[in-house]
Each structure stands twice: as C-alpha cells, then as structure tokens.
Structure I
Amino acid sequence: MTRRRTREQPPLPKRPYRDSLVLYAVLGVVIVVISWATGGDLGRALVVATAFVLVATAWSWWRFRQRLEREARR
C-alpha cells in the first residue's frame, strides 16, 4: 500500500499568532527550569530562553504571514 503525499497544509488555528507565542514561552520556561534543576547558570538560561522565544516566535509569525498572503492570492 502506497501513501500519497498531499501538498495541502492543515488549517491554521483560530489564533495562530497568540498560540505560537504561548507555546514558545512555555518552552522557554522549560529551558530555565531544566537549567535550574540541573544546577546550571540561570542567567545564561534566561538569555538563551529569551533568545529562543524571540527567534522562534518571529519565525512562526513570518511563516504564518507568508501562508496567509499566499492563501489570499488564491
């Protein structure tokens, strides 16, 4: 049995921008908690977590915007 790949993307969530920000903020907190739990440098963990949240959110928002523009052109 062969599965065919479809080029259709799943539908966007109702609030994609907010949802992505919340997801990446939670993951940023996970980075800090893991650092704290393992005795790591919390200052460095906060910097890494903040950078992660900013870059990941910016990337997601850019991709959402591209997708919305592409769908609007159709």
Structure II
Amino acid sequence: MAACDVCGNEYDKAFTVETAGGEHHTFDSLECAIQAIAPICGHCSCRIVGHGVESNGSIYCCAHCAQADGESELVDRA
C-alpha cells in the first residue's frame, strides 16, 4: 500500500502521477491529485480542472477571469 501525498491515507489502490517536470506524486483519489497539482486561476483562485486559458504567463479558469485581470483578447468558446 502507498500513502497519499496530500492526506496521508494508506490505500491499496493509490496511484502515482509524473508531472511534466519529472516529479512523482502518489494519491489515493482524484480529489487529492487536483488539490496537489491542478493549476490555480490567476483571478478567482479556483483549481483549474480542464484546459483553462493562458495569457502573458498567467493561467485562468475561463476567459471571464482573464478579462477581469485586463486580458481583452481571450474569449470563451460558445
């Protein structure tokens, strides 16, 4: 059994994720994985589960948040 990096739970179905930077993390659930490695919106601070949008080195959960931070070129798909 492996222990979750976030909550410490020992779980026989834990899984390991390798990030683009080569780091390895062990989790017992997707919820813990999201809390540990999902990016955070530069405006509203929510965890971005999905593609998000990027501008000038910042990542946002949606174009609305990017626009609230002054980015005028990004739009959400309709």
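Compare relative contact order in percent (Cα under 8 Å, 6 or more apart) across structures I, II and report the one with the greatest value.
Comparing I, II, the top value of relative contact order in percent (Cα under 8 Å, 6 or more apart) belongs to I.
Each of the structures I, II was assessed by Rg/Rh (Cα atoms, Kirkwood Rh); the largest value belongs to I. If helix-only ellipticity at 222 nm (-39500 (n - 2.57) for each DSSP H run of 4 or more, over all residues; to 500) is calculated from each of I, II, which structure is the one that comes out at -4500? This value belongs to structure II.
Values quoted throughout were computed directly from the atomic coordinates according to the rules given, and no laboratory measurement underlies them. All figures in this text were calculated on a predicted structure; none of them were measured in a lab.
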